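Some structures are shown below for you to check.
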Structure 1
Amino acid sequence: MTQDHIGVDLSKDWLDVCDPAQGREYQVKNTPRSVRAWLGELRADVCIVIEATSGCDRAIMAEAAAAGAGLHRVNPGRARFFALSLRRAKTDRADARVLAEMGRAQGMRRQTLRTPARLRLVELVRRRQQLKDMET
């Protein structure tokens, strides 16, 4: 079975979405309610490809885990070099398109997502380490 890949560029206010299989590019408001509704509309065979960000990705990861949606996080540096290999600029406008193409070209599969409780634990451990580093 072939898996479709949807590229999503994350920002504080919006998700820029590129769904090549449907020939659509659109935006979804970056709120839990809007993201939940959008995830509910997706086809079951889809793998959402996002860049790992410094926090913007946590909300969509939690919602995707709760909805059982497939998601793959990509290192931003890898996405940039992939775009360069295609001789394309990696701009905010084209990021979702590049991520969708990267997912397809590299045959990315769904990753096991952390539950909201696990994500919270990771945040607490990270904060604890920051506090320990400040002590020394």
Structure 2
Amino acid sequence: MLVQTVSFVGMIIKREVLNEHLHHIYDELFLYFDDLYFGYQLTLSGEKITYQPELVFTHDVSIQGKVISPEWKVYYLCRNLILAKRIFTEVEIFSSSSILLRLCKYITIFPVQRRKWVYLKFLCRGIVHGVKGISGKFH
């Protein structure tokens, strides 16, 4: 089954294809959504991405239910959603409305977080850095 984008978790790619498209991996989007845009750029470049449901990968995910742990992950989730609008001006994968809804989701799950004030600090910083265009690793 052909798909338009990919997750880096479980991605198998030919070395030649990776080398040809390395410039489509944006360090500014460390941790979240870098794979989404990389895969989409592969598709735009004419590469074929195949989903193989019979392959099973185990991913050590630390976001379970509504609790995001460690809390610094919400920083990258929020920041990168906003930053992506600035980086990818020619292609809108996330609309402004969908970004706003995702941000609202992260705000509304604040009460169930284990370390609420740490979570809130990273949430606010992620939104501010996204709006200001600040990238890099901040955790």
Subject >> Computed 81 for volume of the Cα convex hull per residue in Å³, for residues 12-67 alone - originating structure among 1, 2 >> reply: 1
Subject >> With semi-axes √(5λ) of the Cα gyration tensor in Å, for residues 44-83 alone derived as 20, 13, 5, matching label from 1, 2 >> reply: 1
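Laboratory data are not the source of any read-out in this text; all were calculated from the coordinates shown. Quick caveat: nothing in here was measured; it's all calculated off a predicted structure.
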